[in-house]
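Nothing in this text is a laboratory measurement; each read-out follows from the coordinates by a stated rule. All of these numbers come straight from a predicted model, not from anything done at the bench. Cβ atoms are built from the backbone, for glycine too; each structure is taken alone.
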Structure 1
Amino acid sequence: MGLIHVYFGDGKGKTTAAVGLSVRARGSGLPVLFQQYLKDGSSSELDLLRQLGIEVTSGQPEGAKGFTWELNTAQLALLRTSQDARLEEAFTWLAAHPDGGLLVLDETLASVNLGLLDASRLYELMDRVQLLSAGPDLVLTGRDPSDELRGRADYLSEIRLLKHPFEKGIAARRGIEF
């Protein structure tokens, strides 16, 4: 049975935890698909994940790059289409790997909360994972999961912000924060 992991909260470490689990799974010989939603594809870990044989999809479509609050209505529609297509790729991967592995959907919670990803399709993916007798585990990351999503999770880990260098004006550093 595939289990569902949810790493959420306002603290640093959600993606880092998902990357660590991806490396562990791949190190055990399991197939891994690591998808990023809303991110630009420039995070330092992505090349290493690819070198380990992990399938990675990340980045925003041409014409819809940037922070969501900077995008106009047409750009947001393009981004939503891209996000929905990425989720469909997850369904395809799941169908090809019914006997185990790891499927990571990084920042899907934010995508759902912003209305840029169809929550009902995400729930359908979760249902399919849990129905497979030896199916892959599914990892979702982001902030503010709905009560329904929390209830569906097998692992629910909250990462809280207690202190962060950003509060002192220290910018994000390559290799540490991205």
Structure 2
Amino acid sequence: MFNHYRHDWMNEIQLLFGYVKLKKYDKLDGLMEKIKIKVQRESLISKLGVPELVVYLFSFQSMVKDLLLEVELEQEIRLNEIMQDTNSISRLLMGMLEVLKCNAHDSEDEHHVKLQLTADSEFFNADFRYQGAINPSLFRERLRPLLEHYGPQLQWHIQMEDYQAVIGIAVPLNT
């Protein structure tokens, strides 16, 4: 995992040096903005407060080639401070990504999932926006164990089409 992470950062540094060496200064602003966003995103992920989930999210791309994961957090969320059962939410989020990973593995198309995490005074929200070929009946079959295990205490919203799925999960806080 760390080799993949280090390799990604080395690529960014090589691009930076390449632009400077070739005197392509006009491209530096865009690259620096991209690096800044990446650093901010990684900082927010690392502050989620659940080590197992943090490691899983950071290592996902190094282990999964069939599905591109983008995690989006607009603000700092410390799950360990707003929820009692962080292990369950951690397993739920990882389980959802595993279902999406299995779906991506079943097809040779390009697959992308954007995971947006937000929290307000009442709920922790996880929205999965999946792009890629999807088999709705097989997808529902794979989701069923998660829904049965976590469903009663959560609010779910699932929308599926042939090439996309949107899954919204709202978890009441302090549960």
Structure 3
Amino acid sequence: MLPGFNLDLRNPIREKKYLRIGDDCMINGNFVFESEGGEVSIGDRVYLGGGTVICRSKIEFGNDIFVAWGGYLYDHDSHSLDYRQRHLDMSRQLEDYRNGKNFILSKDWSVVNSKPIVIQDNVWIGMHCIILKGVTIGEGAIIGAGSVVTRDVEPWTVVAGNPAKLVKNLPADIRK
């Protein structure tokens, strides 16, 4: 079921499979693929509330995952750390826009840090969370509302805050 689904391919390749969605999923969000290399894989029984997934390399969702409304997942930094590269990107984007082209086609992604995101099975991500590049969220973990996840989250833990920090370990009787 895809009640509010939006797909934005910024630099599409016809033969490429950008998105795989498993069985019994409810997807209500935006997927932005910044470059031709991006891939999102969604397992079975995944609920994605109205949020945004912005992918350049790879984002993987396991099974039985709940992502509440307002979340953002970014597998990249969006821009170079070097201000000169950012100026160059802006100039290229303005030129593309003025010429009626997709404004992201000329972006130099080779200077932008990017690392995959992995969300393992049975994870709950609260409202308005931000998950940043290179993060693995372990099985059964819970991410508190409004958290910014900048590092890996251990399985069967609760984290919250900005940056997200350990709140507690979940009891053994609710683990598999």
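Given a computed value of -3000 for helix-only ellipticity at 222 nm (-39500 (n - 2.57) for each DSSP H run of 4 or more, over all residues; to 500), which structure among 1, 2, 3 does it belong to?
On the way: 1: -12000; 2: -17000; 3: -3000.
This value belongs to structure 3.
Quick one: relative contact order in percent (Cα under 8 Å, 6 or more apart) came out at 39 when computed from one of 1, 2, 3, so which one is it? Display every interim value, and only then the final one.
Values: 1: 39; 2: 18; 3: 15.
Working through the options, I get structure 1.
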Open item on the list: With FRET efficiency 1/(1 + (r/R0)^6) of positions 27 and 155 (r between Cβ atoms, R0 = 30 Å, to 0.05) as the yardstick, tell me which of 1, 2, 3 scores highest.
Closed with: 1
TODO: Identify the structure, out of 1, 2, 3, from whose coordinates distance in nm of label points 7 Å out along Cα→Cβ at positions 99 and 123 was calculated to give 3.3.
DONE: 1
